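Bear in mind that the values in this text are calculations on the coordinates, not laboratory data. Predicted, not measured: the structure shown is a model, and the values here were computed from it. Cβ atoms are built from the backbone, for glycine too; each structure is taken alone.
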Structure 1
Amino acid sequence: MARNLINRYVWLVDTINSYGRITLKDLNDAWLSSEISEGKPLARRTFFHYRDGIEEMFDIDIKCDKSTFEYYIDDTGSENNARLRSWLMDSISMSGMLSGAHDIIERIMLENVPSAREHLPVIIDAMKQNRRIRFSYKSYTRSLPTDDIIVEPYFVKIFKQLWYVIGLNVKDGLIKTYSLDRMSNLNLLRDSFIMPEHIKPSEFFKDCFGIITNRNSPKRIVLRVEPTQAKYFRALPLHSSQQEDVHDQYSIFSYWMRITYDLKEELMSHGSSIEVLEPPELKALIRTELEQALKNYQ
């Protein structure tokens with residue numbers, strides 16, 4: 001699909017979403033005042049054609065309130081669907097913006113991260129068809145890759161710009177997590193599987209930060225955070241359970257999470273700007289890590 005058409009889809013969704021509710025006349029006025037119109041009005045038939053395309057591409061339903069003739073975005077559905085739609089639109093919008101910035105490309109700094117383009121389409125296809133995948137995997141804890149791993153892919157997750165697939169390792173009979181950047185020789189197998197009804201992706205990492213989970217019970221985690229760092233925590237919460245109690249010289253953030261490796265690493269990355277107050281075992285774990293790190297500089 002042409003990039004200009006996708007940009008129009010994104011513009012329409014962003015505009016309707018920003019207004020909340022908008023008539024076709026007001027939408028056309030906004031359209032004409034933007035560069036995307038190229039000076040041409042938004043015909044009713046064209047709008048309906050775009051609306052169908054938006055629903056097909058983004059699974060976003062633009063509805064009309066027949067009592068007011070206002071258009072709005074139907075936000076019913078799961079929270080995960082909403083996040084996926086938002087992520088897709090952000091990605092496409094950013095891609096369109098960058099593709100038109102060749103004249104200043106040297107002034108745009110991007111992160112150099114491993115790409116998932118090679119493996120993600122195969123895994124998505126496997127998930128759609130409920131078919132197993134086979135691949136080799138180079139774990140960071142082993143010197144040689146493990147070949148012929150067969151997995152039933154249940155779902156995928158992105159964390160810190162790396163994609164992971166979570167599924168049943170057929171040989172071990174355990175649900176495991178694999179990073180796509182460490183895969184090679186990925187193949188889609190003919191063998192099919194039945195997605196277990198009790199496996200709910202939204203519940204799998206519900207009590208965790210990051211990509212690593214365990215069977216430990218969730219704990220009440222309390223952090224004391226200095227004011228500047230607290231602003232970052234507000235902008236990008238560590239977890240959906242985040243609560244804040246603001247004081248003059250600090251903030252108290254509380255969560256309900258499991259203690260995992262990813263959580264420990266994240267808390268330590270903030271250095272002296274935060275202090276773990278609860279639970280005692282997490283506080284002791286981080287203290288031990290800091291004491292070990294300090295020995296490297298003695």
Structure 2
Amino acid sequence: MTDEARLEQTRPTGNGRARGLVSSRTSGQRVHAQTYAPAPDLAPVVASYWVGAWSLRGEAPHVTELLSDPCVHIVFETGDRGTSARVVGVCTRLWTRTLAGEGRVRAVKLRAGAVRAFIHVPAAELSDRIVPLETLFDGTAALTAAVIGPADDTAAFIAFADWLRERRMTAAREKIAQAVALVERVVDDPDLTTAGQLARSQQLSLRQLQRLFRDYVGASPKWVIRRNRLQEAADRIERGDVVSLAALAADLGYADQAHFTRDFVSAVGKSPTAFSSSVK
């Protein structure tokens with residue numbers, strides 16, 4: 001058995017659930033969700049494995065709403081909608097999915113910037129798209145059965161990890177590492193609020209940075225910075241960790257509260273105040 005046989009469950013964010021979720025917490029409690037950390041050799045390119053399962057027959061559907069990370073997912077699903085395997089590109093809009101009946105998903109979340117460790121096409125070609133896995137890889141039926149079939153998550157993700165190792169490409173490894181590090185820099189540095197700042201920190205021109213993000217991330221550096229700020233805003237609002245919206249806007253680097261509110265409404269579909277009430 002490899003290190004994958006001892007999957008380590010990851011901890012949720014400070015508000016007790018995945019970062020970026022902006023749907024009802026009460027309704028979401030009916031959906032089982034769990035994430036696991038990858039083995040060390042895959043950690044540079046894999047953010048996590050994740051599971052979602054629901055049994056809602058005779059109940060109201062659950063609507064998942066997510067301000068997703070700039071990550072590509074490889075997803076396997078079985079349930080009332082049948083069995084499928086797909087690649088989900090970076091979603092630049094609010095991700096919405098209605099869950100009804102019964103179903104289960106097992107998936108891998110690639111690190112932002114790491115899609116080309118496994119997939120040849122530029123990341124931007126996958127953005128805002130859902131692509132059948134068989135379109136990008138041959139012989140996926142056996143993998144689908146190995147990942148979705150076992151009752152135990154560990155067995156499923158061991159098979160998944162072995163498949164990832166076999167298909168991990170060595171080309172462009174330095175570019176992948178650079179792209180991953182740049183997105184992590186955005187998350188780790190709250191003072192970084194513009195693409196220009198990010199480019200200068202790496203001695204890149206803005207055009208070079210934009211090309212790198214288009215090829216390896218699938219979203220522009222400006223979008224990644226804005227999305228990170230809005231995820232942080234949603235997380236703080238949900239936790240009740242906000243003195244005032246004006247103070248929150250300033251803390252996140254916005255010029256004023258009005259600009260922040262416009263961005264939040266555009267991304268989430270409701271004002272910060274309405275969001276605070278809706279997630280309970």
Structure 3
Amino acid sequence: MHVVYSHSSGTVKPASMAPEGACDAHMHVYDRRFALHGSPDAMVDKATAADYRLVQQRIGTQRTVVVQPRVHGTDNSVTLDAIRALGPACTRGVAVLRPDVTDAELERLHADGIRGIRFTLYTPAHAATDFSMVEPLAQRVHALGWHVQLHWNADQIAEHAALLARLPCTIVFDHLARLPLPDAKVHPAFDVVSRLCKNGRTWIKLSGAYLDSKSGAEGGYADTTGIAQAWVRQAPERVVWGSDWPHPTEPAASKPDDAVLFDLLGQWVPDEAVRRRVLVDNPALLYDFS
């Protein structure tokens with residue numbers, strides 16, 4: 001039977017096999033059964049938990065982290081529903097919240113599998129949060145053992161270096177920290193993130209290869225390898241991998257091949273033992289998998 005994978009080009013499995021307990025630490029679920037926030041143009045159809053399940057079976061991961069998408073705002077029902085659908089024992093979530101969230105709600109979210117909050121501020125349009133909310137919310141979620149996940153551009157990271165240094169909790173930078181390619185290391189944000197990596201509670205997601213790559217799929221995203229390897233060298237115990245399915249930034253006609261993205265990890269992390277750490281041990285620690 002021919003299987004169609006939503007928002008993923010290609011049909012073959014990755015050349016490399018995912019180890020037992022491998023985690024896709026960054027994906028999104030979109031579902032019109034739940035409230036929408038901001039521009040409806042940001043909605044992605046055929047990107048439900050059931051659609052993702054087929055992609056998950058293709059790439060071979062067993063654990064999942066569902067990241068609340070911008071279009072669903074601060075109503076995290078879509079993410080909580082996806083955690084239940086994909087299996088609470090093997091799925092965690094990252095929520096989007098504002099400072100008016102109650103302590104009772106935080107406790108409920110924790111019980112339902114949430115382990116972090118995300119600030120998607122790389123483009124302010126329709127954002128559900130803003131920079132003024134980062135520090136007060138970080139103080140509150142730190143008590144729960146959660147992290148703050150930041151999808152900021154490199155200029156924003158550099159501009160808010162002092163804020164980042166003050167945060168008490170674990171910090172997770174999305175998508176290789178969104179440094180401009182191919183000269184990622186010359187941007188001031190590289191030094192900011194590198195300093196933070198020395199504090200023992202800063203993590204990097206090895207994901208979103210297509211977001212800043214100039215070589216693109218045709219060039220095998222080759223220009224991402226240098227910065228990915230730099231992060232792995234700095235903190236091999238604090239990097240995780242994510243697919244970023246359903247690749248919401250990419251046009252419907254040119255979605256990336258999730259098998260290629262998974263295999264790219266072999267170039268980013270050539271050592272098999274470290275790669276297993278990235279896929280299994282690190283996310284188990286960050287996301288509280290037993």
For structures 1, 2, 3, calculate Kirkwood radius over Cα pairs in Å, for residues 171-258 alone and state which one comes out highest.
1
1, 2, 3: which one has mean count of other Cβ atoms within 10 Å over residues 19-26, as calculated, at 18.5?
2
If you rank structures 1, 2, 3 by distance in nm of label points 7 Å out along Cα→Cβ at positions 83 and 219, which sits at the top with the largest value?
3
